[in-house]
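The numbers here are math on the coordinates, done by the rules we state, and not lab data. Computed from a predicted model, the values in this text were never measured in an experiment. Cβ atoms are built from the backbone, for glycine too; each structure is taken alone.
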Structure 1
Amino acid sequence: MNKYIDYLKSSIWAKITLALLGIIVILGIYCFVQLFIYIPTNIMIIAIVVFLILMGLLWLSHFKVPKVSLVLEVIVCACLIVGVFAVNKVTTFTGKVTETNEVETVQIVALKDSKITRDDAFNKLTMAYLQEDDTAYTRSSEILKENNKTVQKEIPYKSMETAYNDLKNQKVDLLVLTNLSKSDLSSVDENYSDQIKVILSKDYPFDSVKAKSVNIAKEPFTIYFQGADLSSGDNINSVGRGDVNILLTVNPNTKQVNMQVIPRDLFVYIPCKDASSKLSYSGWWGGIQSSIASIEKALDVEINYYAKINFTGLTDLVDALGGVKVYSHYTYNAGGYNFVKGYNDVDGPKALMFARARKMLPLNERSRGYQQMELIKGIFTKFAQEPTYNHAMSVIDSLENNFTTNLPKEDFVKAYQIVLDLLPKLQTMENHSIEGEYKWHNDEVNSNYLYYFYPNDGEIKAVKERIDNVLNGK
């Protein structure tokens, strides 16, 4: 011991390399602690053993050849610093995307070119709200009170169309928008958000979705992919219409997979309203838990997990991957883009149009469902084929604020491994839609006259059989 102390006293290189060893130990311990929940135990043990051997070698070189040790330690330290940066990014990302507390954003809005601001007094203004919307009056009153505002008059309307027209004609100054009234308004004017500005708003929380957890590395499971449209706004946890609804069922033992698109206009029971309406509205009115409950009841299946992405997230994800190659079943033009039958290279904006276009396609909503499933295949394929550090960091950046899931953090590595293992199946699996017809009638939740999708006889049974066959390894 004395000999070592004398060695430290006599050599500046010894002091420097010892300090670097201490830094390496701290950085290594930090990385192991942070990665513990993500990495399987056997791999973690191997990694720790390798690290200890490396530390032993660095200790010997520090004691025997400190100048050589300095070079080695600087390299190791630099690698660990990069590792710490990556680990921090991963833990921040997983923390954000697994934050599944959805909210309903209630807004008090005015016309876009109105001079009204949140700093003005409202005592000379009139405010309209939907009469049949139970929460519109109570929550708007609460928002006004919390912002020390009062309006001259609150006017109930029997229809959002009339209220919206009166807002545009300046017969009222303000309009209350809840999820229910937004769904009514969207049927009147899909681009209503371009005509208004938000003056005051507040988020009201929904219950988090409880996962039906399984060991995804060993047990079959079904994950629900929801693509939320612009109705959810910029906040991924703000509920909105489920514009894309896809079930992916995976059996990790038999390597079977099934992808099933569900029409957004499917007429389904919506628990939070105790009535039936469009599937897309289920998520708007009751959050993703409501969407899951509606799908499970309609198809008689069980959904284990969900993953939700918005339009911004999809665009940024594809761009982060450097674009993807996606197969189109049709040749057509949409949004200024040309798609040919066969494989197309798409960037983010083009991929979004590929996923959204439907009116020019031969089967409308069903055709769009086929295209959406092809896009998912393309994204899986690109990331699995090029799982580089830069791609991983870019993907994290693109999804951090635009993606959420109730898949546990500790299963993320398992999920990635499953994608790698099943890539050939994911690339070649058959896309499944639902055949049926559209019917027009009054909505059970409100009085709107809307169109709904009704499956043909035997279609729901066929969907369940395909999913059950994968789950049961048939």
Structure 2
Amino acid sequence: MQELNRNTVTAKTYTERIIQFGEGNFLRAFADWMVHKMNKEADFDAGVVAVQPIDQGLVHLLNDQDGLYTLYLNGIKNGKAISEYEIIDCIQRGIDPYKNYEEYLALAENPDIRFVISNTTEAGITYQKNDQLNDTPPGSYPAKLTVLLYKRFQSFGNAQDKGLIIIPCELIDRNGDHLKQIILQYAEDWKLGDQFIAWIHKNNTFCNTLVDRIVPGYPKDKMDAITAELGYKDNLVVEGEQFHLWVIEAPESVKKEIPSETCNLNIVFTDNMEPYRTRKVRILNGAHTSLVPVGFLYGIDKVRESIEDEVVGTYLRHVIFNEICPTLDFPEAELNRFSNDVLDRFKNPYLEHELLSIALNSTSKFKTRVLPSVLEFIKKKNELPEGLLFSLASLLAFYKGDREGHTYSLKDDPTALEFFIAQWATNDIPSLVKASLSNISFWGTDLTAYKGLETKVCTYLKDITNNGMKTALKTFLNKYDGY
């Protein structure tokens, strides 16, 4: 069977305009797919040079296939479950700076380079004091980028139009600001001069971003069937979900250089990404966290099955649309659209998420993902968000470690586990609720201080414990019209 490369399939060649630190699954299923679409549909003419950010990587496989790979997108699209694939051809070549450092440095002298994209994991944007300008290469990604920027600064004589637009995709808060701060630190450490520092500030744009697409990666268990379907051998097949969102906090000038609107890509340019981050955390992550103890104790093991269940699915939709969305400052239509996308993602038949795997460290997740909605709802409405409090009661029940007479493994901070073991040993629900809600180390505040909250959680927990989750949840939903 033929192998995938530019001799065996027809693929376009593009001007190298993007340096990409990272050649892994996420960037190939996310950013590179978008570049591919803009090349095809908007004449973007942006070729990608993938730089391997660590000593061990996939660049050799990428070069063996001339930068080509097959992307499968699986999920709900326009209301239907769809699996589709195409060959992505925007990557022109890969560079391993640990073996070809001079080839890496030569990128700085290319006048066509305009963008830098990266995904070097959350640990990638770090300051390593021992990195030096003359290392070949330096260890950290920010140090490698500093070397490249300094050489570009020197090569083009401080030219204003040779600065770069830098778009990190690492999952840390304000990733662009953080990356810039570290680069400026290296500039100071290495005594690269005030002119270079001024050039970084004035002529390079560091964007903060929020990225969102589930990328399961290389489908090892399905490769025999995939190879038979494709008719060629591809060692870099990658799977992703249909949904995608890329929020880029940047000046208007950056938006003008990226023709995403022509291709209907879900790229949002904004001068403030925080509302989008809040929306994602509260709706997507908050819904996940709210669902876990309810769905699992109801007897369901997977996210998709939970959404498809009439009772649990109705509960989660109530929580999202009636209690989480009202806490967010977005137009209602936009919130509804985003929420429906989230529910479609949860229903993705090609991805199976175990509720127990999401339950890891549930107390800290509830604090960051759900509790802000609880407190904001109380503040805005002057009433209690009963669905979210039902989830909180279910969380306390979950830490009993018993589902209809069967035990399951709990994974959390040892201190949290010891606390709940001790509380459930007393079998005194009012005492357990008071101790749990007043535990400031869990929530950062004393939840018993909110009028009626303790009583409501105690009522729900008694119902769950005495009558079982199925009865308790149906009783809860019977209070609302339409159920």
Rg/Rh (Cα atoms, Kirkwood Rh) from the coordinates reads 1.02; which among 1, 2: 2
Using the calculated result -12500 for helix-only ellipticity at 222 nm (-39500 (n - 2.57) for each DSSP H run of 4 or more, over all residues; to 500), pick out the matching structure from 1, 2. 2
Have a look at 1, 2 and say which one yields 34, 24, 19 for Cα extents along the principal axes in Å, for residues 5-60 alone, as calculated. 2
For distance in nm of label points 7 Å out along Cα→Cβ at positions 261 and 301, which of 1, 2 scores largest? 2
If distance in nm of label points 7 Å out along Cα→Cβ at positions 141 and 333 is calculated from each of 1, 2, which structure is the one that comes out at 5.5? 1
Comparing structures 1, 2 by FRET efficiency 1/(1 + (r/R0)^6) of positions 149 and 253 (r between Cβ atoms, R0 = 41 Å, to 0.05), which one has the largest value? 2
Which one of 1, 2 has mean count of other Cβ atoms within 10 Å over residues 341-348, as calculated from the coordinates, equal to 19.6? 2
